[in-house]
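Input: structures, listed below.
Derivation of every value follows stated rules applied to the coordinates shown; laboratory data play no part. Given the structure is predicted, the values throughout are model-derived calculations rather than measurements. Cβ atoms are built from the backbone, for glycine too; each structure is taken alone.
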Structure I
Amino acid sequence: MDLGLKGKRVLVTGSTAGIGLATARALAAEGASVTVNGRTQARVDSAVDALKRGLPGATITGIAADLSHSEGCLAVIGQLSDIDVLVNNLGIFEPKPFEQISDDDWFRFFEANVLSGIRLSRHYVHGMRSRNWGRIVFVSSESALQIPTEMIHYGVTKTAQLAVARGLAETLAGTGVTVNSVLPGPTSSEGVGGFVADMAASRGVDIATVEREFFATARPSSVLQRFSTPDEIAAMITYVCSARASATTGAALRVDGGVVRAIA
């Protein structure tokens, strides 16, 4: 199936590893011109090199900038003034008891998880609207619908992304620009993989044991009963970015392995 992405200019934020890197790879494989982003030049260069090795002939560039601050967003916009597809994938998380989450933590999470996408969308939507075609995707989480007690601040920012995406979609009613959220479930991204590996090492058990226990206790409603892979999440994001997804907008699309117990 031709997804109609050949030649489209794409920015994937937070894309030097995990879901972001998998999404950049999938979009580049469809013929899109992809810009990856990360906080350090070394990470960006490594990701670009890896993608080019795997996809000879693909058009892949990188921009190093910390998008959790307005200055980083302006730096990206300064180097990449116009795009057709924006994937707001940047996100941070950390388990922390509610009473220990400081004001600074709340501001830090909102800057990274919410305002980064708002700032970039606010700039790039003008060009998309003028061409009457564009795609904006917010990579949220099933935690937006089931706030995790171990990191309430993270869950709240993921819920906020759903509201921003829906509101922006409605402001673009009747245009060829779509805005959606994609909600991954527990995924074996770099951060999660490291967290699980550290937990296994501290307890003297293997990673498979920690994974089984996680789904038995922390996410017992999971139908998949395993971590999704970044490529599995990227497949949904890539479709939503495509020309084929022209009737999908204002939606919160779950790729959560059935963790959320709802049919709507």
Structure II
Amino acid sequence: MDESRLETRNRIFICLSSKDRQLIVESIMYHIANYGFAIWYDRHKMLLGDKRNYKNFIEGIVKTKYAIVIISENSIKSTCVEEEMVYLKRQYKLKGITIFPIFYNLSSKEIPPKYQWLTKLVYKELNDKSGTLLTCNHIITKILSDELNECKYQTLNELLVYIQSNNLDQFIIKILQAYLEISGENHNARISILYSIYSYLSTTAPVIDIFPQHYWKGFERIFSYTKLNLETDLRETLILEIQIILLLNKLFIERPL
């Protein structure tokens, strides 16, 4: 399935200059896709000589809840970016979209007047040496947190009390208790336990794959860091914790097993 056309409100529109594709865009798309989010990036499917399809990018902006806007020396000069920014700004003013500005090899003071409104948002400044993973983790956390705000139970403590009071699943009760007793600074241990919960749910609840991939796809990726003894941080632990809360809400509250 063409992921850029997936009907999901958490799809991410990417506004950029095609000249920045290999410099920064591919890296951002790689990290976002690894968390299971659908991406609307119409131009990466266009062939040399294709005409720009205005209907596609307008539809992408209107039907997308989030957008990553990459402002660089290239995008400042891009007619395509300027066209997209007109619609992105309009949607933002209508509170129809959340925008994540990324200033690539530019400081906020170097952003031209027509895009200065982006400096009023929460933005990131990146360069050739800074990498994109931390910025992508920040974006993913915000999107997952927005969805978490719509859940009945928004913490693992609340879910534990609910599961205990209804005597729903003794394994989940025990493992949540173990997780909540671990130091908040012990990220590798926390990630390992969260991965264990995900593994248990994915084998005992065959309906798990009907949920959006961004509920569960990040587990394999982040858990691989602990297997390689790579450093993990609070943001990565938080991403998996929110994903577990989303899954438990869906499985035990909204769709009882």
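Out of I, II, which has the highest value for distance in nm of label points 7 Å out along Cα→Cβ at positions 62 and 134?
Values: I: 2.7; II: 3.9.
Of structures I, II, the maximum of distance in nm of label points 7 Å out along Cα→Cβ at positions 62 and 134 occurs in II.
Using distance in nm of label points 7 Å out along Cα→Cβ at positions 14 and 70 for the comparison, can you identify which of I, II gives the largest number? Mind showing how you got there, number by number?
Values: I: 2.2; II: 0.6.
Largest calculated value belongs to I.
Here FRET efficiency 1/(1 + (r/R0)^6) of positions 86 and 102 (r between Cβ atoms, R0 = 25 Å, to 0.05) has been calculated and equals 0.85, so which of I, II was it run on? Let's see the in-between values first.
Numbers: I: 0.20; II: 0.85.
Label of the source structure: II.
If we compute Cα Rg over 2.2 N^0.38 Å for structures I, II, which one ends up with the highest value? Each step should come with its number before you reach the end.
Values: I: 0.98; II: 1.10.
That would be structure II.
Name the one structure among I, II that distance in nm of label points 7 Å out along Cα→Cβ at positions 94 and 246 of 4.6 was derived from. If you can, show how the numbers build up before the last one.
On the way: I: 4.6; II: 2.5.
Source structure for this number: I.
Given 3, 17, 27, 23, 19, 9, 2 as the derived value for P(r) over Cα pairs in 5 Å bins from 0, in percent, for residues 174-237 alone, which of the supplied structures I, II does it correspond to?
On the way: I: 3, 15, 22, 21, 15, 8, 5, 4, 3, 2, 1, 0; II: 3, 17, 27, 23, 19, 9, 2.
Only structure II yields this read-out.
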